[in-house]
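Below are structures written as structure tokens.
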Structure P
Amino acid sequence: MSDDPRRLIDDAPMSRFQVVAVALTIALNALDGFDVLSISFASPGIAREWGIDRAALGIVLSMELIGMAVGSVLIGGVADRIGRRPTILGCLAAMGVGMLLCTTAHDVVTLCVYRVATGLGIGGMLAATNAMTAEYSSARRRSLCISLMAIGYPLGAVVGGSIAAMLLRHHDWRAVFLFGGCVSLALIPLILWRLPESIAFLIQKRPARALERVNAILKRMGHAAAAALPAATREEARRGTADIFSPALRALTIALTLAYFLHVATFYFILKWVPKIVSDMGFEPSSAAGVLVWANVGGAAGGALFGLAAGRIGLRPLTIGVLLASAALVTAFGTLGAEGGLARLGLIAAVAGMCTNAGIVGLYALVARGFPTHVRATGTGFVIGVGRGGSALSPILAGYLFNAGLPLGAVATVMAAGSLLAAGALLARGLRAHQLSPSR
């Protein structure tokens, strides 16, 4: 048996405690999925009540994405310094308060400020949960666990979207934010109870009582206590944010950041504009929310299938394949969806969602495998934070293209190009295969 608890976690079958920990990260990412898309569910009601055009609505739809980009970069580094668990708790508080404040907004500017604040919490949350999932899962199940964590996002949108559709039948758009805020705050005591700090972080940073805390977690996993912490390298202890641009990691950081930036531009076009597009076709807001739910049902299925297939096909080629499929299907949504009824729209949205979310799952898994423990949250935060610049630009760009008079098919084709270019970024010559070996 290894003297290093991290090797024990890598090699031993996953305990019930670890399964619960991963399940909680899935729930946290599901909450992220609902909180991000809450503005999409609410957007038809906001546009109708305040009389704003598509260009202005595109800006509103992007505000929490800007907050998410900043939060991912800044708070990802915080998670590598103070821990994954306190970061998650702080992000939950920010998300809950931000969502509740949105219910008090009476103009576009105020709502934008509250959505940026909410986005800060959402961005930091994903960086911390991606690291926590990787560090609580075994080496054999790591890609599957990260895939399951990632599909929490569309699952949250499916469940939350179904609830939002029900709320919108009887209440105005503010009810969507009220629901999200209450659920965010309700998760805080559950995390305090069932999700301790990761052993990898405790060994890496060695805070007060680190050995005692590690042994308490090992006991909950059903393992024997460690006599001492494994020797730490001074190199790891002093390295930080700058290390993601060291010669060993620079190509990986640039390629993954560029790929994520480009793909999320496509991904968020579907997620942010579907309700408004469907509503403008003459369907009720609740029906428009239903189409977005189907897009996320497809996303959940795509993420699960990706996780099962990754071990057989290979993570990098599979990710490139689904990115190419994503580009084709988002184009199809724009060119074919406009010609059919609600059922056809839902079907095409579901298949497009399957491929776009599978691409997101693949990129998350590549990030978790590529970055070592001491910069895992930092690397995740940087890739997702800078990459989410693409998600922030996506609704704005689509809004201006619509306002310029372009038809849905043309707009969808332009926005689908992001996934195509993302596949090219992963084929970059400087991205070496050994950088994507199982996580260290």
Structure Q
Amino acid sequence: MRLHRAWLVALVTLGALVAAAAFRSSTGVLMGPIEQEFGWSRTTTSFAVTLNLVLYGLVAPFAAAVMERWGIRRTVIAALLCVGLASAATTVMTQAWQLWLLWGLVIGVGTGCMALVFGAIVANRWYVTRRGLATGIFSAANATGQMVFLPVIAWSAERHGWRSAALVVAGLALAFALLVGVFLLDRPSDAGLLPYGAPTTYVEPAATLHHPVRRALVVLAAAGRRRAFWALVATFWVCGWSTNGLIQTHFVNAAHDHGMGTTVAAGLLATIGMFDVIGTLASGWLTDRVDPRYLLVAYYGLRGLALFALDALLAPNVELPMWGFIIFYGLDWVATVPPTVALCRLHFGLADSGVVFGWVFASHMVGAGVGATVAGVLRQAQGTYGTAWLVAAVLCLVAAAVSLTLPPQREEATAPEPAVPRTPAR
């Protein structure tokens, strides 16, 4: 039996997403050496990282529209080239504004074009069955990128200087740009194929001819009139708050407040990343078989209960209950992504779901930023993170309740899109 081209496309997509995650996480490794060389403050370098994160989220819906209009392959190649050239250019920078421009603006926009919306669009176009599994594979790329490439980048920076590490990032970006150019196709019909698992009666959605910015805003305006959109925005906002904003940003410092060594706490955070891969793949598999609304109820509800217990679990030594929290939180970390992508498709149709998910993903990153700030303010005011855990726990329980209010809608109920006349590849 011949392997469907969709799996090769999935492999290349995963590689690009893994590389993008490595690019984003490399800033944490390179901040210290850059500050030491140029005498810049942590505020100066942190501004570049903040700008990177904000653009990473806000670019997503527009990137989805660009992919719909100009093609996935061209968009991703352009993004990888921007990241590679910007990373290489940091080796000759001399002013702080150049760091903000390269790290913040260019790499922020470039990696934003390869955010989760990229994987969502590929999964929607190339799969009819196994969409949830494919989305889960792509969602696991963030943790995989940190585990695979970040140690290499850190080793290069320690042994050969931060410029060497920046050139490693540049080389990876350019290498993946070549792979995407050779192996990634925009649609199955470009190879004369149907999506994986599609029936012979499958009708491919029409390619949009609208300007990407206008399309992103038009889709937002249309989606904004529906309750389901705001429910998905609200729940994913809480997801960002309770993961990237709270745990990823503050867990190490919170553990240190309780007497735990920084290295040990960082190791626990890395363990979360390891189990994130397993949890996201399992969530993708479940999304193909279980009502995604109920999955979100379980994920957010159990996450909230875990956060209620966290303050009592933190101690100088890592006991068995803390390992239970770490393993569960890793499994649950981005398990919300596959069912959220599926609900975007079910409620807004195959043609618009990529852009809709782009806006929902933007809310995730905004929630992460707000959550990080609120937790920091509470810690500063009270000397403890106890209230920060409780606030996030309550928000997760609210998100579980909101998920339950989402109305069921079958994909078949969506009006079919007109087919796009295409000539199969020879």
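The numbers here are math on the coordinates, done by the rules we state, and not lab data. Quick caveat: nothing in here was measured; it's all calculated off a predicted structure. Cβ atoms are built from the backbone, for glycine too; each structure is taken alone.
Below are the figures for this structure:
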read-out: Structure from which 2.6 was derived, distance in nm of label points 7 Å out along Cα→Cβ at positions 67 and 395, options P, Q; value: Q
read-out: Ranking P, Q by mean count of other Cβ atoms within 10 Å over residues 91-98, the structure that comes out highest; value: P
read-out: At a computed -24500 (helix-only ellipticity at 222 nm (-39500 (n - 2.57) for each DSSP H run of 4 or more, over all residues; to 500)), which of P, Q; value: Q
read-out: Computed 23.0 for mean count of other Cβ atoms within 10 Å over residues 123-130 - originating structure among P, Q; value: Q
